[in-house]
1. Can you rank P, Q by mean count of other Cβ atoms within 10 Å over residues 101-108 and just name the one with the largest value?
2. Computing percent of Cα pairs over 29 Å apart, for residues 197-412 alone gives 45 for which of P, Q?
3. Of the structures labelled P, Q, which one yields -8000 when helix-only ellipticity at 222 nm (-39500 (n - 2.57) for each DSSP H run of 4 or more, over all residues; to 500) is computed from its coordinates?
4. On mean projected area of the Cα convex hull in nm², for residues 45-92 alone, which of the structures labelled P, Q is highest?
5. Compare Rg/Rh (Cα atoms, Kirkwood Rh) across structures P, Q and report the one with the greatest value.
Structure P
Amino acid sequence: MKKLIIIILANFAGLSNIIAQITTAQNKANFGVDAEVRASFLGALPQPAATSHDWFANTLAGPPRFIIDTTGAAAITTRYISDLNFRKLPFFRVMKYDPFTILDGRMLIDAVYIRDYHGSDSTVFATSNKNGDNPQVWQGSSAQNIPDKNDLLDMYVHVRRAGSLPRLQDSLWFIGGIALDATAGNRYFDFELYQTDIFYQRSTLSFTGYGPDAGHTSWQFDPSTGAVTKPGDVIFSANFGGSGLQDLVARIWVKKTDLLINSPNFDWAGDFDGASAGATFGYASIKPKTTQNFYQGLQNSAATWSGPFQLLRANNSVQTTFDANQFLEFSVNMGTLGLDPISLLGGDPCGLPFRRILVKSRASSAFTAELKDFVGPFDFFDFQAADATADFPTICGDNMISTLSVTNPLPTSTYSWVTPDGNIVGDTFGYQITVDTPGTYIVRQQLLSGCNQYASDTVVVAASLSCGLLPHNRIDLKGSINYQSAHLDFTVSANENVQYYSLERSLDGKKFSTVKVLTSNGDMGLATYLTDDDISQVEGSEVYYRIKMTRSDGSIRYSEALLLSRPMEKMDGFTILPNPVSSKMQILIIADKKQAGVVKIFNALGSLVEMKSISLGSGNNIIGFEGLEKWSSGLYPVQVQVGEKLYTQKMIISRNK
C-alpha cells in the first residue's frame, strides 16, 4: 500500500551541493508553489483555475481548485473569537478529493493539513534528543520553552503526478509547506518518513512502534548490482534563512557498511550520523545522479492570506494573514530524481512504501543539533480498505438471491470478486455483485486499474435449509428540511417481518452513518413512520438519508437514498448607514433566524483594522461603530460572515471641511 513518499523524500539529498537554488514562484504539475496558499494565484498574480491549484480557496478568486478539505472552517474560526482554550487544540484535514482523482489532467494522490498544539504543547522534545537517536530514547515534554524560530504552527503535504497516468513520463511531485512562529533569522526543520507505525504516547511523553534497526528501518540493496530491494526510513532536512531556502538535504537510514555499495539509483553525499560515532546504523546523505533542476523552495516575502482556518501564533493570538517570511513552501520532482517508485523498484505504480511522517524542528543547521518541536507522527497514504457485506447473509430456496456490496467504495478503486464454492450472477467486477448460491465470496481492491492488490474482504453467504421466504419489503422514503431539522417519513410493506429500522445520514451520498434506530411497531402490512433529525451541527447545504431495514431473518434491505437541500438563507447582504461615513456608522442586517457572525473592516492595503462578533436575531439587526473620525479618509472594505456565507461591501470615509 505505501510506496510513494519514502521514495519521494529519500532523494532530496545533497541538493545544494550540485545545483543552484530555485526560489521563484512556479506552477508545478498545476500546483502553485509560491509561498502562499491561495488557489488560482501564483504569488500575487491571478491564474486560470485549471492551471494553478493550491491548498485552499480564496473567495476573491474562482472557480478555484483547492486541495485540502475545509469542512468546518467557519465554525472553528468563529469559536476562536470567544473560546481561548479552543485555540489550543490541534486538528487535521485531509484531501478533499478521493485518492488518485484526475483533476485538470493531473493525478491527485494524497494530501494532509495539520495544526499543532498551542499553549501547553506536549508534542515538544525534551533536551538532548537528536536525529540519529533511537526513537525509543526520545522524550517528549510539555514544559520545554521553544524559541519562535523552532515553534511549528501548521504543516502541509501533498503528492501528485504531472499527468493522468502512473508512468515515468508523468513525473511524481512532492509538495510541502510549513508555518513557523518565527518571521526572521534562520529556521531548520526535518520531514522524517517511517516504514513502521511509529506512535507518540502523550500520556507517557514517549514513542512506540519504531523500527528494528536501532529504532528505524534500514534500506536494503542487491549486493551484486547495488539496486534498492527494499526502502527504509528517510529524513528530509531543510534550512531557511532570511533570504529564503539555503539548503535541502535528504538522508536514508542504512547500515554503515552499505556505504561501500555503488547504487544505480543515487550517489552517497558523504555524511553519516547515527546515535554515536561508532554506530552501526545511521542516516547517510544522498544525492541524485543527475545535475538537472529538480527542487524548488521559497518563503513569502510579504504578508499573505493564511487560509480559511486562519493562523494561530504561539502566544495564542489569531491572524488572518501570514507575516512576511512566515510560510515556507517547496516542491520536488521525483521523476527527475529517478526515485519514482515505478523506476526504483520496477513495481506497483500505486506502491506507497512508508506509513508515517514526523515533522521536527532543529536548534541549528547541523543535522545532529538538538531537536525542538514536532508534529505527528501522522498517517499518510492511508486509504480506505474494502469492507463488504451481503444484504441477505443466508440464502434459502432455489430462487433467492443476495446482493454483495462494498460499503465504502472509492470511485478511483477497482473491485473484482471471486468465489471458490459459490456462484456469481453476471459481472464479477464493480463494487456490487449478485449471487444465488451459498458460499465464500472475496472482493479484491486495486487503488487504480493496473496496480497490485491493495486490500481484500470476505463475505460468507450461508445456506438456510429450513426457512420460509419472507415477503418482499417495499420502502417509500420522503422528507423535507426546515433549516435546522430534517423531517423524514417512510412507508414500508410487510412491516410485520421487520425487527427495526435505522435512519442513516450522509453528506456525500457514499458514506452513511446511523443517526437513529426505530423499533418496528408490529403493525401488519403497510406501516408509516415519522422521525426528525437535528442537523444544526451538520455542515453543507445538502444531506442524504436512507433507511436500513433489518428483517426478522437477519437480512438487510436499504431504501433508495434521498437527497435533501437546505432552504436558501434569506439573508442576502447588509446595508451600511450612512455611506459615506463621517464619525459613526451602522450596519443593518435582516436575518430570518438566530445566528452568530463576525464583522471585519479592512483598510485600503488589506490590513484588518476592526473586528466585532455579532449575534443576530430574526428580523432587523443594527450593529453600530463609533470613533471613525480618527480614521483616515478613503475606501474601507467591510465583510460580514454568517455561517459559511460571506458578504462584502465598501465603506467610504469622507469629511467635508
Structure Q
Amino acid sequence: MHEKVKSGSRNVAIVGPYLSGKTTFLESLLYVTGAISRKGSVNDGNTVADSAAEARDRSMSVEVSAASTEYNCTRFTFIDCPGSVEFAQETYNALMGVDAAIVVCEPINDRVLTLAPLFKFLDDWEIPHLVFVNKMDRANIHVLDTLHALKAVSSRPLVAHQYPIMQGEQLMGFIDLVTEQAYHYHPGAPADPIPFPEHLKAEEHIARAEMLEALANFDDHLLEELLEDIEPPQEEILQDLKMELGADLVVPVFFGVAEQDYGVRPLLEALLKEAPEPETTATRRLTSASDIPVAQVLKTYYTPQGGKLSLVRVWQGTLTDGIILNGVRTGGIYRLLGQQQNSVNRATAGEIVALSRMEGIRTGDTLAGEGYKKTLPTANQLEPVFALAIAPEKRNDEVKLSSAIAKLLEEDPSLHWEQHGDTHEVILWGQGEIHLQVALDRLRRKYNLPMTTHLPQVPYKETIRKPSVSVHGRYKHQSGGHGQFGDVFLDIQPLPRGEGFNFKETIVGGVVPKQYIPGVETGVREFLAHGPLGFPVVDVGVTLTNGSYHNVDSSEQAFKQAARLAMQTGLPQCQPTLLEPIIKLQINTPSDFTSKVLQLLSGRRGQILGYEGRNDWQGWDYISAYLPQAEMQNFIVELRSLTLGVGSFHWEYDHLQEVPDKLAERILTNGGNGNK
C-alpha cells in the first residue's frame, strides 16, 4: 500500500485558454480561503501568479505559478498555468503532478474549440478535470447552448453540476443539481439558500436528467433507479460523481464570475467532496509502492536572487530538509505562494513543494532516494515551430551565452538552440514570437545579456545544370629554394538530386603521382564550400583525368591549389543554379479550417500531398505537404490565426529543390537572404 496521506490535501491545476480569467480565478480562490487579504488584478500587475516581470509586462501568464492555501482544514496547492498556446509545455509538465484540473473558459460558443487540445491531453493521461464557465456576467447565450458547445469538443461526457440563475446578463445565483437547492450570490460572502425558482423548473429538470443519465452509464444500480422512476439518494449521486470524476469518466461543469467570487466556494466544496485524494492519484501513477521517497520535477525556476528552485510533486515517502535525491542534497524545502517562499522542515506524500539548489536536476526528472530505479512518465516534448537568430549586443558577452542559455532551457524545456553548421548563426527555437521574446527578456534581466535578433538565414545550396569537360588548372609558384608546381585536368558533371559529392580519378601512367591525388580532392572540396553563387555546392561529381608534375617542385599543397584554380574556371561554365531546402509538414487542424489551411499552403508555394481525418481526433484533419523553408518563418503565426490558435504541425527536412529563376534573382540580389 502507498503511504497514507491526510485526506485533507489536494493538488489542482488551473488551466484554460488565454483571456479566460485563470489568474483572476486563482486570486479569488486565495482570497476566499484567506491566503491573501486583498485581491490583485492582472491590469495592475499585482496578482500572486503573474509575479514575474515578463508576465507583468504583457499582462499574461508566461510560466506556471504555485500557490498553497488552506480551506476547511484541507491544504490546497493550486498551480496556475499559462493560457497561451506558446506556453503549453509549461501546462503539460505541471499537469503530470496534480490530482485534478479546473478548466476555466468563457461562455462564448465560438471559442470552445480552443479547449480541444487541452481536453485531449487531459483525457489521454486520464487526469480528472472540472469545467468552470467564467465571466457569466457577460454571457449572452443560453446555458444549455454553452453545454452543448462544450460537449462537442470533449471525448468525455460533460455534466452540469449546477444550473445558473440569471437575471438578464447578470448571474444571480445557482441551483445545485444534486440537492436541487437554489442559492443567491452576495459580493464578498457565501451564497444564501433561497426558494426554488419555479420559472426554471423545466430547464433545471432537463439539465439534472442529463447529469443522472450520464452517471448511470457507469452505475447499473443508478440506471435501474432511473428506469423505475425512483429518486436516487443524494449520497449515491455524490458517490457516483466522486468515483466517475476520479476515473476521468465524466466532467462536472460549474458556472461563475471569478472577479466577484461567484461560484468559487461551491467549486471548492466540490473539490473537497468529489476530487480524488493524492493517494488515489499516486496509486494510478506508481506501479508499485515502498517507503523510498519519490518525487517528480514539474517546473524549474531561477529566482531573481540567482537561486535555483525545483517545484516537485511528492509521490511517495517523506522529504526532509537536507535529504539526498538522485545523489543531490536538497538545500531547503518551501511551500510557495507565487514568488513568496515559506520554509518547511518536511513534505509528505501528496504535497507539491519547491526544493532549492538541486543542481543538475531538470524538469520532468524523477527524484528518489537510493534503491529506486523506475522513471515516472513525462509529458511529450513539444516540437519547436518558430526561430530567431540571436547574438549578444556586446561581443565580449559571447563567452557567457552558452551557460545562460543552458539555464534558460532548464527553466523552459520547450526552448531549443543550435549553432547552424551552414550559416554559423546561433538560432533560438521556440513555440512562437511571444515565447522567444519572453526568453530574450529573461536573458537580459537575469543574466545581463541583451541580444540582437534577426530572422535566420535560409541555408541555400547551389548545384550545376550541365557538365564541363577537361577543365585545366595549373599552379606554379617560384621563390627562393623549392618552387610549387601542380597541374590537373578535371571533368565536372551534375549528379542526381541528393547524391552530394563524388570524386574519382582515371589517371594512367602516373602523370599525377598517387600521393598528390588526395590534395586534388581537398582542393575541390574546399572550393565547393563556397560556389560561384556564394553557397555550398552539392550534387556534383568531379573526375581527375590528367595532369603533370615536377620531380622537385610538386607537392600535395600545390595540387590542392591547382584543383581550386580548375574549379574556379570550370564551375561557372556549368550553369550554377540555386537550391532551397524543402520541409515536409504534417499539419493538424480542425476540419472547419482545412480549406483555409490548404489555401495558406498554396499561397506559400506549398505542394499539397493529401489530407485525411486525424486518428482519435473527431472533427480534425491531418494534412501532408511540402513547403520551402524560406516560407516557414511565420507559418505557425498564420496557421494559428486561421484556426483559433489550435492548429499545429510537425516538420522535418526532406530534400533540396531548384529555386524558380525569378525568385533566385531576387534572393541573389538581396545577398542570399530569402527572408527579405
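Derivation of every value follows stated rules applied to the coordinates shown; laboratory data play no part. None of these values were measured; they are calculated from a predicted model. Cβ atoms are built from the backbone, for glycine too; each structure is taken alone.
1. Across P, Q, mean count of other Cβ atoms within 10 Å over residues 101-108 peaks for Q.
2. P
3. Working: P: -1000; Q: -8000.
Matching structure: Q.
4. Numbers: P: 4.3; Q: 3.7.
Ranking P, Q on mean projected area of the Cα convex hull in nm², for residues 45-92 alone, first place is P.
5. Q
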